[in-house]
Structure 1
Amino acid sequence: MVNAKSYDPRMEKMPVLISYPRSDSNWLNAIMELYFNRPRLRIGPTTFLKNRDSRTDFMWFHDHDIHSNLTLSHDNILYLYRNPCDVIFSLLMAEHPKAMSRLAGASVLTLVGAQIELISKHYEKYLKYTSIRYEDCKKDLPKEFETILRFFGKEKPVDRNKLLCCVNRIRKADLVAKATDKRYFNQKMMNEEYEKKRSAFRQFYGELIYSELG
């Protein structure tokens, strides 16, 4: 492993979940922690697992491999990806709210272009590994969780009742309420205006994004 953000040597001995920022990895990580009753290595992010900060029986770690310019090297990777239009919208809303106040304009187009380039590099590097799509997880999580179990070498069928209990404990409103980084997780994400702007963003930039990234 090379130059992973907040490098910890323990990372080399456990699987890694990679995702581009704003792919809703917090939701999936939190579900996995509850289902496996094991913490992930990265103590800061939101968790619903009791006493996680005092536990050391880590099962995997999570990294975006973006701040390190895609220099992370690892052999055991599970890749989570999401509709790139929604990813770019969410990321720009968090990091460039002033520019995003007016969706149509050269400044936003430049920002979108830069994200397309970065995501393209992410896809090229990571889609060759075991991959799961966020939208598929939301549609049929038990089915996608079979892939997660196989990735971790657990051949048992998914315990659907257990998984449903985990999902019911982790709703979007709860993630927002528990989040410590309010720049990326805040009440604005919960209101109708946010969804209207997301829809408008898709109309402005969806064709460009999908033509480049699929």
Structure 2
Amino acid sequence: MNYIIGSGYHRRCEWDEKMLELWKQNTEKYSKHYFIVSTTHGSKTDHDILLSNNLGHVGDCIRDNREGLCGWSHSILTLALIAYGCGKDLIFKESDCLWFGDVPQRMYEDCGDKGMVFGAKMTAAPYMACAQATFLIKHWCLLGFVRDYLCLPSDKDMLPEDKFVRLEEHAPHIYGRISFGVDRQRPIPWDDEVWYAQQWTQAELDEAHARGIV
């Protein structure tokens, strides 16, 4: 296997714990070689790498006018360096993101000769400039990605979604988009062969269970 799967995790409530357990079950259908960058003390697993008690949401950076990076940015940069040290590509999978079908293969197909692919612009709520619940960075691109990301403004001045778009604008031959999945948009594409979604509701999980896919 040429890649590791990585995620970031910060526990705020019991729902986060529930989703993380579903994430693990879902992820282990694809690989048991994964890393979780945790910013919460507590239920620790062999896959956890503890960065701090709370590195903060991007909203904390904006509200408190805090320089530097939020916990999410810390997580993806840490995972990029771990993957580089392992000699592997990185596939990031948000801790509430579930995959269906051969997501890794489709990501590699979408990536082609590029170094990284991430989610498309959201054309429905929440209308973000791109989706970041899952993305692929090839090994040869990892250090360049870390360098390029760190050269962009503080998270309080530029959202992580906008940073990915800026990377693509500056180097479209290296950075591109994946062609599937809904991320936080809805409706869920239940009948698609390959897809992913995050920020699930209980009703959606109940439907997924009834369909026998979780």
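Derivation of every value follows stated rules applied to the coordinates shown; laboratory data play no part. Bear in mind that the values here come from a model prediction, so they are computed numbers and not experimental data. Cβ atoms are built from the backbone, for glycine too; each structure is taken alone.
Key figures for this structure:
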quantity: Answer label among 1, 2 for the case where helix-only ellipticity at 222 nm (-39500 (n - 2.57) for each DSSP H run of 4 or more, over all residues; to 500), calculated from the coordinates, equals -15000; calculated: 1
quantity: Structure (1, 2) behind the derived value 25 of relative contact order in percent (Cα under 8 Å, 6 or more apart); calculated: 1
quantity: Source structure (of 1, 2) for FRET efficiency 1/(1 + (r/R0)^6) of positions 110 and 190 (r between Cβ atoms, R0 = 30 Å, to 0.05), computed value 0.90; calculated: 2
quantity: Comparison of 1, 2 by distance in nm of label points 7 Å out along Cα→Cβ at positions 134 and 206 - largest value held by; calculated: 2
quantity: Structure (1, 2) behind the derived value 22.0 of mean count of other Cβ atoms within 10 Å over residues 22-29; calculated: 1
